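Values quoted throughout were computed directly from the atomic coordinates according to the rules given, and no laboratory measurement underlies them. As the structure is a prediction and not an experimental result, all values here were calculated from the model. Cβ atoms are built from the backbone, for glycine too; each structure is taken alone.
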Structure I
Amino acid sequence: MTFKMRARDAAGRLGELKTQHGTIQTPALFPVVNPSKLTLTPSEIRELGAQCIMTNAYLIYKSSRLREQALEHGVHGALGFDGPIATDSGSYQLYRYGEVAVENTEIIEFQWRIGSDIATILDVPMSGDIAREDAKSGAEATVNRAREWSSARDRLEGPLWVGTAQGGPHLDIVSWCASELSKLGFQMYACGTLKKATEQYEYKPTIDYVITARSIFPWCSPMHLWGLGHPGAFALFAALGCDTFDSASYAIYARGSRYMLPERVLRLEDLTELPCSCSVCSKYTARELAEEEKPVREKLLAKHNLHVMLAEMRRVREAIRGGYLWELVIQRARGHSGLYQALRYLLESKYSWLEEHEPFSKRSGVRLISEEAYLRPDVRRAAEIIKSRSFKGSLAESPLGKVPAGLAYTFPVGHMDSDEPPQVDPYEQVSHTLVFQFGEGADSFLEREKLSYRFSKKTGMLRDVYYDGKRIGAFRYYDGHFIPSLEGARLIMRGVEPPSCRVVIKDEFEEAVASGTTVFTHFIEDCDPKIRPYQEAFAVNRGDELLAVVHTLLSASEVGGCERAAFARNRFHIKPFKPKLAV
């Protein structure tokens, strides 16, 4: 596989995208390089930390000098960049000027010949105000051109080929286009920002567009978002499952003497001090920078702007890694009115889609930095679970109101900004956590006098739980969730009817899972539709007999879009481990 997910938060993924010239850590920004007008050279962009650049294959194709260099030395040799290079087919010029002097098959062949790492068909991009008939015509042309690529794909090996869903604001057309592209087997997919709307910081139409396309494209395939130029928006769209971005805004803004910060863009002449510590801002004062000759000033501002954009993408990756992406999204949205309106729209109207992809547990707590924190899908889901299930025992005050007292250490209820949690009855901690994680009835086997416990000597927190002298599981230190042993899983399953928390394994893979193999998507016969990433679940055979306790990596809804991908890690299995067992 060319794309591997290493961590996730919201619908965002920390991934590795393998190309011919190296592996890209995603989410990633591809700074756009105009081969005819280099504000920054590719080597200077590389020095600033860019993993991959985007250039325009059509502009190279049109210039006899650049075309000869690229055909002789490859696009990497022609540009002097040793990392992955993505190429646009000329779709931007098609959008801007209405026509291009090249056929789809010609530009596809050209990108392959010059050694592009990520290449594109000549799709038909659209603005946010395009008429329905024009959008339909453009989407049909895009699909026909994708089929032209597909008919020649066997000899076009090497690049990762991108199929872009088109349709503008007409979501049924976007849906149809994405569905048709998905049948053709692109290695990457994409959707575009709706230009006129995005340029005015109106992000809601692009949210609809992205979610529509992301819902149809295979979940385990990376998705690119074209032309997102504001660094403050990176976190928001990464949270919707966008893995790569491209932008020339670092250079465009520099030409207009505009100075980027993660949350806003300022005019250089309005600054008294430079609020940054990059190599440019550490050397120059605002006045000195403004007084430089225009070519020098543009170059210096472009360096600063790109530094800000790449640093923001690193923050996004670290937020996904640490499980606090929503916190970063909220912080950025609070600094920009357009982003704030988009975030409220997203959280209030797209909860069902967000919740489907939201991890069930995280390493980071929930910081109640604003009212939007209460609208986070992980927080709303927890509130709905508590409201819909019966918990025996006492209640306690929390930021969500009165909640079962035994959830005082359980994510997310016990991981919000609050006073020190009260002393918790161990019996209630076990009972309430089981019901919260596995469903009503999961604690039906419990008898207080049969329970015994082991507490951490260092922290005093409850760790191991025993029932009738047998260990039935343990509480995980960072999120307070319960990890059942095989014995604990069998007891829990007695009170929770199928399909709850079950992953049903096909007969031919039963032995493999029972012997410790990772559960891959093609092993699965059926599974509980409510399963979410980072959740404890039970792998069973068709007779509902336990094979293994597993820790999920995907949602149930993502299985169909992930062919032969890891669905869950095997924690405990009923048979001895067989590392070479064929799967």
Structure II
Amino acid sequence: MIRSFFLLLLTVILFFPNSMTGQIDHVSEKELSTQKVFIEATQKRILEDYDEAVKLFKKILDKDKKNHAAAYELARTYVADKKKDKAVEFAEKAFSIDPANLWYGLLYADLLEDEGNYKTAGIVYSRLIETNPNNDDLYFDLAYMHKRTGKYDSAIKIYNKLEKKYGVNEETSMLKHGTYSLMKKPEKAAGELEKLSIAFPAELTYKHRLADYYKKNKMGDKAQKLYEDILKINPQDGRANIALAESFKSNGQDLEYLKAVQPLFKNPQANIDVKVRELYPYIQKVSTTNDPELKNILFESAKGIAEAHPGEAKAFSLYGDLLYQGGKSEEALKQYQKALKLNKKVFSVWEQVMYISAETGNASQLIKTSEEAMDFFPNQPMNYYLNGIGHSMNKDHKTAVESLKQALMMSGKNKKLQRRIYTQLGSTYNSLKKFDKSNESFESALKLNPKDAYTLNNYSYYLALRGEELDKAKEMSMLSNELSPNNPSYLDTYGWILYKQKNYSGAKKQLSKAMKAGGSESPEILEHYGDVLFQLDEVNDAVIYWQKAQKNGSKSDLLEKKISNRKLFE
């Protein structure tokens, strides 16, 4: 109530000054009565009893139609009560009675502006300026009303008057610039920015604004000259360096562009966010380009950023992304690990480390990383999913199942992740020889996506290994190869199903396709091909392929026995 008391006190001082000067003896009984009602009405408004406040203020006006203070307070009450039409009516009344009163005029003008009546609001501001010629805010308000009614020249005249008074400054120059832009006068709009830039030659922000405006309005030569001027003042200015290289980029000359911005990338003083923003779009391009020079300069660019900003995790993360997409997983892993040392709160970096660990077969690293990630992101199901994969790789299938079940429980509505978890559970249960649960898991995955090639392939392969439901396995394998043609692993699965069905010539054909599609170094495909050749009585060739499988790192328990005895063992 203390705040309310002071608001009330201020109202009394403004509108009934005699009552606060000790001159109560000279105040008539009528005035005292009016003051009492006024104070009571103000209290009601403060307490949000708007209906009662309106009645009391109107009571004063009924007795004294020229009581501008009551009209003003009544307008404020209607504003508080969200009755804008009534508020306008009484604000106009207060202002018409006492047009020299700044507060009356400002309230009236604000209400008119809210209604979109910019013309009348402008008239009010003009009248206020007559009695308050040194109030600069009124000039800005009047100029704004002129712009809203399309009187741009009048607005410019007001800004010029203010500029003459205070000199060239950012506020008036930018307002004039905006006004000339509305008038579709680009040269005059540019002129205001030029004037600002000349007045403050050391302020590069103004030069950048002008250069950006030149570019936007197809004045490229002027923009280039200005960027060159900026670099004379600050050779390390990132925006200017990039802007000058933009011509290469816009013409699709990626290599030339990247060469041009190398000094920027390697400069520790230049803003890292600008660098990341420029290099980030190339992350996908590095995986598709056949240009070794472009790849190398992309790697060099990312390396330069990382060396320039050794304390920034995002620099190493960017470098890691480029290396990973460029097929350099081991090198990418080192950069991601550096990023994690600086900032452990970015999950995508943890994820990349786990993916690379899985791809490179480093089970212990995958388990360790996923467990560390759980500490920072305990609610991320991906940690448990990848932890399960790590334990499966490590032949600890029971622990893998527990992690995968936890991931499934936490997966929420993420159907894609659920499908991946069920597929992995299918493989893990198969390793535990829990074949019914394996099949159930694969079926659950296919319910989520009946056309997932990876799930179809794995399910059909495990059925083939067990010699179960071979017709179903064949059907699923055919579909996986239709969905993902020329995949050596999927072709191998189809060939192995035919092998299990004793269709050895068909199996040889499919396995030959698998090797031509990129599986010629796969120890599993090589061993399978040797087995098929043996069944076709091509024993010498069979032994050659078994030896190739052994040379390429096969971990098959029976392979050495096959080679030594020149016989097939299954």
* Asked: Can you say which of I, II returns 10 when relative contact order in percent (Cα under 8 Å, 6 or more apart) is computed?
  -> I
* Structure fact -> From the coordinates of one of I, II, P(r) over Cα pairs in 10 Å bins from 0, in percent came out at 3, 16, 24, 23, 17, 11, 5, 1, 0; that one is structure I
* **Origin of the derived value -11000 (helix-only ellipticity at 222 nm (-39500 (n - 2.57) for each DSSP H run of 4 or more, over all residues; to 500); candidates I, II)** => I
* Match the computed value 3.4 of distance in nm of label points 7 Å out along Cα→Cβ at positions 59 and 331 to one of the structures I, II, and report its label. => I
